[in-house]
Structure 1
């Protein structure tokens, strides 16, 4: 059985079958996945209820006996003991057993195992203990392991980064290490920069800042934070620049790709007597060396007079600059919709996406026919997506007309969006009911034809109700 699989009840049954055919547990079970053991336990109990023969066969294997539906069999399997990793994993499961004699025996055995081999037990069993600890009767084992780690924090330090992607176990050992102050600013900064868990980003970076506040600035720790991938960690690095006497470096972070980091940089520039707006304007002075996020940073300073400068970047040769110029104009509420409209045809998907977003308040000023022409299958998918976003804002027949046209689009995402738009039926809210009653302009005939092309999206009942509501033939 391959690791990385999803351990549900079906996988548990498969594992039981392999164990009963004599395959060793090490070849069948995933010792690093807590879900493996809960799935095995559930599967054995389920199989054991089907009659005496399966129950007797389950009794014969040590692993399945520990999960047997009969509490006396489970207790006897515990009493028989064992030293295999599978035995101790299943003992953890039995610590939350609903049968008291089984539960108490398992708890005594686990406590003795933890005292005898604390490092091995913590290394192999902590993820499962935390998973079982979500149960009411599983709290005992979780508290036992937490107490052991807090009494011997060096064991938690040794396990940092040792639990793979098991978030609960990694957070537990990190909390113990942080509470005992076992790491210096540089080590804390490295953990903040290397970790993949957003919660731990904050824990490690906050601890690094606190360590530098208590012990004094550390340039290497600051540089590690500034070079991190996570914006939250980089923002901590920008915050640390002030205490490190490096506030003059804040301006270079005004062009960071993260709005959080840019906001911290503006705060630091202002707090050091500088002018973030002037700094951002200077960064945008040379179009040839312009960084896209400098444009966004200028717009975030919130001055409407900068709109003229941003409009000049709508034709910049770098797609990222064009996209951020559109985003900046939207942020300043100064979108020149006549100039942004042509960017729906931009070869860059990012530019077309930002253009559609900026044009939404002006969607009904844009000619519907021009937007419908952009739904042509010969055009790029991002152009069709941008045009459809604006056509949806038109509502009524125009929205339905565009959605039906895209039901057979080559792009699966566009097709799904179109189908959902038809099924949501918001287009019904703005239909020209006066024209429908008078049948002016062939509206009723067009609606009849459009609904005929999307019958597969509705049940017969819903379609008949809609047609009746619109006065169309059933």
Structure 2
């Protein structure tokens, strides 16, 4: 018996040693392979930890590698590699081979799961396919057309707020006002919310989700915080849970209120003049007659409330800022809007389709400032990119802002020039070179909703105001989940 025990013990020890040795050899091979990918010098243990500490320094790292000619890049988070692409052709290769969102232990989408669950932004495979199919009717032209009046009303209130705060000629940081406006529009359009987010100077829902995104980046660049067990023990982890509870309580109360109305009045939806996103969520059925569960509805509402206002607020804020930076282009936008609207103060669906220069200006804003700076993918089997085989394991970031500024993709990428999108001049605007809403199967389902809101807001804005720049200000790009400015976006307004 003693001999058998010793034999088993030796066998276990030998197996553990063999496993460690083979794992170490595999890791060494992985390191050798990834060292061939464009990157900056790094420490063997801490990787690029001293250089990359947040979303800003991560963005600086990628842009430096891209400007050095890299199409594919590698960044070491401690001893663990993170890959990324910053060229249109490289992204195209990746997109044809991989569609799953990155949800591994070191990936941002997994970190967001506690908040957004398995909503459309995060889910993969059949789960994603089913949800996408069920939600597609929510973005039908007839549904979106019903939101136009709401967007006009929300924008009018937004402009009134701006006029009041700038009446004496003082400058104003445009981003907080736009953020409240887009959340107001999202809640009223998609959830028929009856309150007004614009009447609250600092709503706890907005501040909570902005802080959650900041915490997400803190985890992404700190290997220890990636592990939930350690993260939950920290004050940051406890703050994270508290903020998510605030966000989910806000949206959950809206859902429960609607569910209660439907329970008491089953025909309420049929009597509505306009269906909204929540109506469709609550009534959608798949081919088997099965609807979305209570948790799935919560996940989708959280996903679209966040994604539907945050990205749009970035695009509108940078658009208004860019108007002030380029007065000659602002005049062309104004002339385009006047030609379509004339004396009308309401932007209709017909008007949206008639604008000519405004859409070019918006496209260039979304290229130059990239409202969504980065997305990420994960592959379950080896893939080949730019002739290099990439084994499973590391996530692959698609750094959209770098693709949009890559001189190998765009002519004079640091020049702000809306005319590059004119049909007579367009050359490098390939589907994979311009990806503000991603590309392929995982493109943004709400992009038409977002573009309608952006066009309505800017059209009404330039009819009422002329934007003047604050000359002493230079924005510091902060590429979190959306592109922000670390030092705000101050502007001055002159009423027309």
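Taking Rg/Rh (Cα atoms, Kirkwood Rh), for residues 317-460 alone as the criterion, the top structure among 1, 2 is 2, with the largest value.
For the structures shown (1, 2), distance in nm of label points 7 Å out along Cα→Cβ at positions 285 and 309 is largest in 2. Given a value of -17500 for helix-only ellipticity at 222 nm (-39500 (n - 2.57) for each DSSP H run of 4 or more, over all residues; to 500), calculated from one of 1, 2, which structure does it belong to? Here the read-out was taken from 2. Using mean count of other Cβ atoms within 10 Å over residues 197-204 as the calculated read-out, with 14.0 as its value, let me know the right label among 1, 2. Structure 2 accounts for this read-out. In this comparison of 1, 2, the computed figure 1.00 for FRET efficiency 1/(1 + (r/R0)^6) of positions 101 and 221 (r between Cβ atoms, R0 = 41 Å, to 0.05) is attributed to 2. Ranked on mean count of other Cβ atoms within 10 Å over residues 69-76, which label among 1, 2 comes first with the largest value? Ranking 1, 2 on mean count of other Cβ atoms within 10 Å over residues 69-76, first place is 2.
If P(r) over Cα pairs in 20 Å bins from 0, in percent is calculated from each of 1, 2, which structure is the one that comes out at 21, 53, 21, 3, 1?
Comparing all candidates, it corresponds to 2.
For distance in nm of label points 7 Å out along Cα→Cβ at positions 45 and 277, which of the structures 1, 2 scores highest?
Numbers: 1: 6.6; 2: 4.7.
Checked 1, 2; max of distance in nm of label points 7 Å out along Cα→Cβ at positions 45 and 277 sits with 1.
One of 1, 2 was used to calculate relative contact order in percent (Cα under 8 Å, 6 or more apart), giving 23; which? The read-out was computed on structure 2. Each of 1, 2 could give distance in nm of label points 7 Å out along Cα→Cβ at positions 117 and 173, but the derived value 3.3 comes from 2.
Read-outs throughout are calculated quantities, based only on the coordinates presented, and are distinct from any laboratory measurement. Computed from a prediction, not measured in an experiment: that's the story for all the values here. Cβ atoms are built from the backbone, for glycine too; each structure is taken alone.
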